[in-house]
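Pasting the structures here.
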Structure 1
Amino acid sequence: MAGPGEEPGTEAFLPHIRPKMSAVVFAIAIAIFGFVVTAALIHLFIRHPFYLHADTRSEKLVLLDSWKGKAYSASFGSSHVHNGFDPRIFDSELNGTPLQTQSINLAVAGGSQVEQRLMALEFLHDLQPPTRIVGAVPQSCMVLLELSAGANMGTDHMVHPRTINIYDMASVRFIHSLTMPSMPRKQRWGRIGFAFAAAAEHYMNVGMLSASIFNMPIDGDAYRDETIDDRRGYQVLPAETSRMNTVFGRESRRGLYSTAELLPGNYGLIDELMHATPVTGVNFVYLVMPNVEDLDHYEIYPDTIVVDGQNVPIIDLARPDLNPELYQGKYWHDPAHLNEAGADLIMKLTADRLKTFYAHHPLTACGG
């Protein structure tokens, strides 16, 4: 029966114009399948996504390329290393010892464990053993990694090429190895969830196709700042002594400490890097970089770990009880970053501890 205002017989046609639910689901499935196949085909034509333009990292990759065959050691990590590791001071402190080397700073401001893993792999893939000179002190090869760097990129980089270009399934597996059941659930799932979301963007080629077509230039000013005066990737930060003296002058410093928990990924990263180069005698070092918050709470790491038979020293610079001289306003730019004087100091501390460590542990000259 037709309702009020309807023409007789209209209801007889309604069932025929309503699509069946199964047809809707099938259409959606076909659309998704087509999208996935198209994205996969596009992905095949995007060569080495790690080298697609990404502000801040691209400058360090240009630096790496310019030092191929000349640098035998490199530091990696976040801004704490980028602004705290001066290759000039580090090399001069080791000059004339069995650890003598030529180093560069490949840490990237705002970086993470994922990014430093890939930067270190690139360095090792291109590493060449130093030329042997009769009578000269052999060069050592070192890879110095920031143990205290965050696992993922910051949330402000979720849709940035720095993240999208590198979060493949290998990166996701690496992040999974940096989680533990003992972690708070929110932290654990947030860490893994970030990795999966970034990987989804990676495999959907978000921004990657255009970046592979249009070659963006690097930031010339940033590159000059990192390479002027033979800085080799190190960026100098000015002193903010007056402001930082106020920060250090607070009386609410608790001085608490706890035992650090090393994760499977911390061991796995070293193991992966060990097998990433045919060059023998590469030594791996973990750095724990300092922060003003160490005065409230710091973690105690073991002096060394053993990975595949190699002793890997952990140079812990974030111990106010061991490095009280470091926690003065004259060495800091802000509560998280050292100024030039601070970088000089931790280079000397790092070099001294490496010399002490390798005086009691085997050290193989680079190249065998």
Structure 2
Amino acid sequence: MRPASRERFPTHADSRVSNSQPAGIGRLTALDSFLIINNLGRNVEIARPSERALEPVATFQDTAFPGEDERSQFDLDMHTFLKSGDGRYLIAANHYGLARFFAYPPALSRPAAGPTDLSPKTELWWKGDSERLIIAGSCLISTSPRGYAVPDAAEPGVLISAPFTDLVREAVSNPGDPRPARRLAYEPCLTDWGQTTAIALDAQARRLAVAAGSRLGLFSLCQRQSGAVRLDKALWEISAPFATSWIELSADGSLLYAAGCDLACQQIDDGNWDALFGGGFLCLSTTDARVKLETAFEPDLAWGSGGVPLALSEEDKLIWGVDRCAGLHAWSLRTGTEIPLAATARQSSQRLGIAHLTKLGDKLYCGFNRGGYQLHCYTVGR
């Protein structure tokens, strides 16, 4: 297997917001046929990829802090993009914990007219500096708020919100309501786990995988008639041989995939991402935590706070990874061995920071937080 081509596509970073943010990509998510891109400090872009370019469909290019350099940067530093359970909204939550709800799918304008100018239908507050957020029904679930450059204090464990459907419905039906954005109530769980670093749900939202460094566990979830979600019971727990920051559950729910950098990296400051190294990958049975596959990473992948340098392809039985110079790597989900690629040379002559990698169709797209307003595109052949 080989990448058939490697290209770079500029993103649409035009914005009414101006600040000193270094050019880079903050989050990147494949959603249906779209790429949702955070051009750091500039905008949220919804783009539709074509063979040779990214077509910008819509952008959000406003800030609650016009003229304020640092605060506008954090305002347009997105920690997650999620589609609401009813499919009607794209939720973009920033570093401060402000979750903006945009109508989804976006209204499509004619290419000559340029991208649609997005405006949130409503906003809700979550805890600031929560790196990983997922959605179960109409409840948000997040890893530990870490307290960096936000009013909210750090908090251990996992947080599960109250259902937000009624709050959103009320706000959307009263667009002129002068009240500020409502703050979502939540229940803290697993506080004895300390700072959690990764979470994932199965397709039915019945089980939650949680990691806190090397500590990795699977829990059942209970959904009440009111729509509220709560942690039910622990199914199993293991100690991983790496500092886990990435978890996924297989489409059928039978397997849990987890990965992270070397355990020694837990002592490295978040801002020193170039010092992160090594680590590995596990595939476990969700029934009994039996290890089905284990491998160590030889290349130093582009880990970092909130980074996603991996993309899972169950249909191809592969896991893809990207290093700090945009070099692409692949490992077999059958054997755990790294697969030689025809073009493994570095795509960049400089180190690009933290990676955000995602798969859409037969292409992989990757942006870096210090790699400029562009995506690296890899067409993956067989």
Structure 3
Amino acid sequence: MTVSLAAIDLLLTSRGWSSDGDAGGSLPVRLYRNRLYPGRQFTLPVSSIAPDFQDAVTTVLRKLADLEHTSPSQLAREAELAGPDHVPDSDDALVLRIVRPSGENEEAIPLSMARIAVEEAETLLLVGGRLAEAPASHYKRVDTRATQALVERAVFNHTRRGSFVLSVSCPVVAKWEQLGLDIDLGSTTQTRRTFGAIYSGIEELRGAMDEGRLDELTQDTLSSDRPVIAANLVECIANIVSAPVGELVAFAFEWSGVIPLSSKIRASSSFSFVPDEAKPLYAAAAKLRPLDERLSGRFVGTVEALRGDLVDPGQRAGWVELLVHLPTRGWTRASAELNRDQYMHADKAHIAGSQFVSIVGTLEPRPRVWQFITVEGFELVTP
């Protein structure tokens, strides 16, 4: 086997082995240690052109294979396939399977559904990261510096044959992390804590719905110091489940063997939801969020969709979908019913794409999309 120094270094780093630098001497070498295996170390020449480099690689792979109960050839293949900052089989993954009605194309879904699935999968990572580090029943913001770093390391994987399947995975060990001696969801790496939090939240949610205790779960969550679910996570699941396609959506997980799996996680578990369950999920999410009050004033946002009807030849009026910025919530979906003149401005802004609009009125909180109950002014925002 022929494995480059960069590839073997990445393979070891992805498994928690670190090097303090090159040891001196007439034949300088690099020493790798791992806190999971005190007393064990691997030695590699600092240069791949050293006469005994490939022999040293073979020895390292054989010893690592013994520790991980796998084969040296499997490890060598992982090293050979490694890309920048990523080694195969060193990831935890969230797997989303969308089952289509019998007779339909099971290997494709509408683009709108794919967009929802990818966007909500990213949000699940952000929420899982927050749940892992600071459990709460609701988060005003999930995009912290730490959770964004997790998303930046994550990748979207190719769909698989059968039904439509996507997975979002992330290296289980980041370059800057070291594995602790106590392997559980409280002390392991950020990736494992995050995917473990998503797993626990979905498992708890599915169990509560099966047993008819969803209301009880929401009340327990609100009174808990370390809740397992959050409004943001429940709403993510509901958004995916409510998408108008498929008979059911199944959430599963794939776990890297680099870190031992907590006994709290059943590795082969899969959790399915059907579209009819979206409504109680939204209701549960609403109960977990702090009560929002009506807001009145001037709001700035963008026009996302036009839903109006023709009222006169060449003129429309009616509902539009907006994305408005709220001081306490950030960007929030909203809808408004506009007259002909207001709708004309909305149409211009929508065609322009990134054109901002100003809305003066009263905005009322709703479970999914907030609604303007009055619109006193609507105009384009000029630079």
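Below, the figures for the structure above:
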quantity: Per Rg/Rh (Cα atoms, Kirkwood Rh), the highest-valued of structures 1, 2, 3; calculated: 1
quantity: For 53, 28, 18 (Cα extents along the principal axes in Å, for residues 260-299 alone, calculated) the corresponding structure among 1, 2, 3; calculated: 3
quantity: Parent structure of the calculated result 0.75, given that FRET efficiency 1/(1 + (r/R0)^6) of positions 196 and 308 (r between Cβ atoms, R0 = 35 Å, to 0.05) is the read-out and 1, 2, 3 the choices; calculated: 1
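Values in this text are rule-based calculations from the coordinates and carry no lab data. Everything numeric in this text was worked out from a predicted model, so none of it was measured. Cβ atoms are built from the backbone, for glycine too; each structure is taken alone.
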